[in-house]
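Participant: Input: structures, listed below.
The numbers here are math on the coordinates, done by the rules we state, and not lab data. It should be emphasised that the depicted structure is a prediction, and the values quoted were computed from it without experimental measurement. Cβ atoms are built from the backbone, for glycine too; each structure is taken alone.
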Structure I
Amino acid sequence: MFYFTVFNIAFVFCFLFFVFFKQINKISVMLLIGMVIIFFVPLWYIFLGGEKYLSYSLSSYYDAINIGTVSCLLIMLYIIFNAIFYNYFSKEKIINYQYKSIIVTYIFLYIILTLYIIYYINMWPLLKAFSGVIVDRPDIVKGDFKGYFLFSVIVNFAMPSLYFLYYKSERTKKTIFILFISLSFLLLIGGNKGVFMYFLIFNVIFVWKNIKIYHYCIIGFIGVFVYALIRLPYLSDGLSFNYLYESIFERIFLTQGMSVPAVIELSKNIDISTMGSNDLKYTLFTFVYGFSPGSMPMYYTAEIYARYDIYFLIIIGICISFLLSIYISFFEVKQNIGINWVLFMSLYTLVMSGISLSNMYILIFSLVWLSFLMSFENKKQGL
């Protein structure tokens, strides 16, 4: 009870840090979302006697509480660093973009991606869902897809950033709607619902400033419809409202966070030191659910703790908070939603996918892509 109380106090202070340092309206809010999803709700669920995903011992639950507390402290440290470096890099500067070049690049990449989709036309989870056929997600099962990693990085990072950059142009609602639908198709075709959900969240927080109540209803309906469509082939008894309601909230606020005590328990049963990060996630899924294939997301602090110890976590965590604050603040001063999307997805990668080698490649790609996005700046009009 003492450690759980300490965690809740740390979480409250973490939230206050977001408010005091005005991080709620910045892309750092992804870290707060991650804390709620990965630690706060799951730990309270266990504390209140929740009985799902019982693959862990009481000691692993206590370890998860300690990791949550340390994670709160690391995020507060990141916020302090970010505030310092943001003020250092901040400059009063108006930047205009070459919107014609942006839309041409978007269309060019879309054509390339469409050709890739056509090449594997019979293997996409979203397309198969319409016919009620189950197809494993290509990011979970490494099958006949060649080059899917590059495809997913371009779709998740590059295409939305171009969309958001163009969003600020002298645009028509019809053009933006067409781009929104085309991009949503790309985000969903691989069967990954998470990125699409955070794409909607990003729009709600940073883009759709004049949104009304009925807009939220429409967004909610779209999200539920997409989830129902992808899940339908897996359900022999069909869908029901109760199932959708419970399943969506469970997957968002519970399933992902239960990986924390589970991975600690797994590390007590087998040697995970020789496993790659992705192999660990696949093994963890089998450990929790009892079948495969599948993969569980893992907050980076939990993976470091499970592999090493609390002292190593603190040292590495401080280094990550420091370096991440420099990286985020340097580009965030651009105050452009296209660039901010890449930063938001970088934090999403860290929060939901950990520190695997593939994710290091993603973060390197994001750095290169951010540099490319800045090449669209119209230098002659910058003030």
Structure II
Amino acid sequence: MNSRCRAIEEERGIVGIHKTLQSKKIRNSNVELVRLLAMVMIVLNHTPWANCLYVDPNIGYIRRWGTTLTVSFLSNWGGVGDCLFFIISAWFLCEENQSLKRNIARCWHLEKQLWFWSITLFVGCLVAWHMQGGMPGIKTLTSLGVKTVFPLATNLWWYPTSYVLFLLICPLLTQGLQLLTRERHATLCIGLLLIFGWMPESIFPLDMKYSIILFVYLYILICFIKWHIPSMCKSRLYAYHFIVVGSGIALTSQALVQCMSPNKIMGHMWMNSPRCISSICIALGIVIIATTSKAHHSQTINYVASSTLAVYLVCTHQFIKLALRPVMQYIQPGAGGVVKVLMVALSIYTAALSVDMMRHWVFGWLVDRNVGCQNAWIIGKLERIRNYGIQVIERLDEKLLNGV
């Protein structure tokens, strides 16, 4: 079986792809720590803070404003986290020798993780519904069941779906950007930032939202910085300036807007909009610091960081709302409530990482033993579909020409 897989890999020209994707030793642990940090921000953003937001209007403006502002600062780092998570990937993708086959292998690796977690969390939902004494209607159950079986196609989680679509167009997108001159690329970046970079979603929604368009937008910016301003990528001074400017815009604006509404959290502001210049600056500064610091390699950090996506999958799934419902009802508003919510967030973060690390170990023994053969089979099928589609188009063209 192994020799046959090897022959298929050589025929498809993908020898070494799965080894590159699975390699742990060559990864810079500084970058992997940034992944862990990004996921902390995302978990805080998706943590159920609502129990701490009902502030007594009689306790005074300053105390009400201080409580809600604290919760706003904690819960609005999601945009920075999204930027961090994607910019780390784009930082290295834009310098790769782009290959659609390699990206398809990445997509298949991601799809296996999504299947594991979608099925696991679906079962968890069934258990939670049963224990809480009420199953949902057949429509809700069927909808979640279909999304469980087809997590990518149904956009069960926006980030993996958009990232897979991005990987499939990334080779062509990179080639197109490389054809642009420095001036044209700069003009494109400036235009995008003027359109999308200043107003957060809550004020100026536009149509970008959370989709592949967001990733294309960020990738265009990162490619320009990496290709045309390499000195910036190596300057920690620039990195600190980025963080200071981005944080200044984000935190100051958050405080000012919160002044007008001291009784509730102000969400989707500058920090929590991944397309805004403040989120991009903070994320870019952190990535530059990580990549310019003295590289060190820790297999433990790399192994743990390889499970960060699982944290996002868990904290944004319907299961977590069901599981936390009995817990959150005992959390009271105020400073103590904020601390308890943070402890809940830490528990979710730790539990998801732990389970996914076990999944890695099991997959290493069972699912990924012949990953090269799997990649070769999938690429072969897709090539046949592509060739068949080309043949159909050519036949249709011939018929149209003959008809004319």
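Participant: When distance in nm of label points 7 Å out along Cα→Cβ at positions 85 and 373 is calculated, the result is 1.6; to which of the structures I, II does this value belong?
Facilitator: Only structure I yields this read-out.
Participant: If helix-only ellipticity at 222 nm (-39500 (n - 2.57) for each DSSP H run of 4 or more, over all residues; to 500) computes to -21000, which of I, II did it come from?
Facilitator: Structure I accounts for this read-out.
Participant: Output the label of whichever structure in I, II has the greatest value of Rg/Rh (Cα atoms, Kirkwood Rh).
Facilitator: Looking at the calculated values, the largest one is II.
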